[in-house]
Structure P
Amino acid sequence: MPPAPLIGITGKRASGKDLRGELKVMGDVDLDVFWGDYAQGILAAGGIPVFLPLGADPIKYVERIDGLLMSGGADIEPELYGADPIPETFNPEPVRDEFETALLKSALQYEIPIAGICRGLQMINVHTGGSLFQDVPTHAIHDKPPSSQVHTVSIDKDSTLADLYGTSRNVNSLHHQSIDRLGEGLRVTAWSEDGGIEGIEHKSLPVIAVQWHPEMMDTRDSDPLFKWLVNEAKSNRN
């Protein structure tokens, strides 16, 4: 039996002071971290999750992994899409932005399968020349458990997302930013009730991204996005 494909997962840079109970002397020590639910989704789908710490040359990762999961997280620096920040934009993480920009450039060049979740969708869009609405407060549902299904997305019947989820899906919603101008080579394949973009696909490459958080839903271990990524990674490796 061939080995399970390696799926790289992006994360963020933090520091020791962000950990409750950590020794004070460790407060200024860097941490590279990611939410474990992403890895659990990949494991359940039959892949091997590999965390991609910031700092390494991204092409070295891309040469070794079989697929890439662009995870959620902080707001993207508005300068990257030609905008000035508004007060509602959270503090950006420039080190992460720079790393993920280079990572996506290499991953797209190598044509490895990519799945994006929340910030991951936004990063794919910005990297391909798109822009973002910097604050969509009606989409930021932070007073309920993150697994809560709070609205329905409609999915284009002629899309890979529809092959995975059908033409509608009840989802959670944690984001406060969303796609404004669509990036080059992308197409919109899912929308919220108010017309907000909830899913995108690349027109010619194995790239799919969603605005919701499937890794935080109760259906995580059977979610088809993770299975798609793992299956595409197997095919890519062969």
Structure Q
Amino acid sequence: MIQILTKEFNTFLNSLIAYIVIGVFLTSMGLLMWVFPETSVLNYGFADMDTLFSLAPYVFIFLIPAITMRSFAEEKRAGTLELLFTRPLTDWDIVLGKFFAGFLLVLFALLPTGIYYVSIYLLGDPVGNLDTSGIIGSYIGLALLGGVFCAVGIFASCISGNQIVSFILAAFLCFLLFTGFNSIASLNLWAGNVLLIKQLGILYHYESLGRGLIDSRDVVYFISLTTVILLAAKTIISARTW
């Protein structure tokens, strides 16, 4: 797995993909947090990072599929995937190696946003007047969300040999998993099962972590969902149906 992870991560760093993704993410978040008056924390009047944590998932819906769309689709198109199977690697080694390479890139994109925390910390009145526990919980939630989206991207890339199709499918599935269950729960059809339906979706658990209470049930949910999606990807790879 380490061999695949290193190879994939070096591929990101040796191409424009990593720099474009990180640049687009930080630029868009910077504009939304500090420049655009509708979302700027300077106009909001409160020392918090809600803008980052409420809008970043929607940016991830498009950026993470862009990272992962080539993981298997390009290998199948170029005919190099068969070469991987000739090496002393298991299917899990290949899937997890590609997954963790994309996940590491997502974490690298999040690291520079620590500057936003320091800035808001200093701008608080008094200095440091912000909900640090809530921010830590939101960062954990955002990182776990990035892991789920990376797994979805890997799964979509396993299904299709076309990068564009993989990107569109992954973005659709990420959006569906993030907001779909809340939208379904809002329909007046479920009587007393509204909360249960919401708990099936990502948004409920993401918002729960953002309150600053690191509930093990939320963490287990994200890890379990990521595992199930990666298991589906591994099953497709093992089938060798392309």
Structure R
Amino acid sequence: MSRFDQRSEEKELMDDLECSGEVLEQTLRELKTINRWLGGNYVTTSGLSKLFKAKPQQFYSIADIGCGGGDMLRIMSDWAKSGNFKVEFTGVDANPNIIEMAKQRLSDLPGIKWKTQNVFHSEFASDRVDVVTCTLFTHHFTDSELVSLLSAFRQKSKLGIVINDLHRHQLAYHSIRILTRWFSRSPMVQNDAPVSVLRSFSRQDWERILKAAEITNFKITWNWAFRWQVYVLF
């Protein structure tokens, strides 16, 4: 059996919720650059475009789950401004060190709310928003954890969910392994980037997990940079 036939459950260094310091800061800087180079950020904003078109209203609230250093929040904020959308953003992450870094990095965007919150705690789903987004977040969880996570997303979001995550593929794995070996100075990036591909998804994985979470109105679209856009409408 090939290592790409099923999802790996190997942990990443970033899964340590106490990770902090210069290694974490370097990792977040490099991830921002990698995502910009590969163009994967568009997967999230194009999903929001479809959702806003399907569910038009004057104001939206969006919670970005696993927000990390806030890169996607800035991109979504710029996208909303360019489209004249009125949006209130909340960044959610379980690591308080990451939330503090994100606050500093996005200090010029004072309207963003921040929450240090575990997605599996009961208060997470009770604090409802219009839309839940997450980028390069869902691959950190096992299939059974994802079923619970998606169920919580369904309770938390009124309109829909936009997920942007990796496609498990040999070319994606070997490309990112070589790229980070050549250009990365972060041991966390060098370790986690290829592992994250092995932990990511095939289309069949997503179909199975979504159905197990009793989510039926979804669309899975492949995008460049070996990304899946999982779009759920309520």
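Things worth noting here:
- Structure (P, Q, R) behind the derived value -7500 of helix-only ellipticity at 222 nm (-39500 (n - 2.57) for each DSSP H run of 4 or more, over all residues; to 500): P
- Identity of the structure behind 13.6, 37 (criterion: Rg and Dmax of the Cα atoms in Å, for residues 31-126 alone, calculated), options P, Q, R: R
Laboratory data are not the source of any read-out in this text; all were calculated from the coordinates shown. Note that the coordinates shown come from a computational prediction; the quantities given were computed from them, not determined experimentally.
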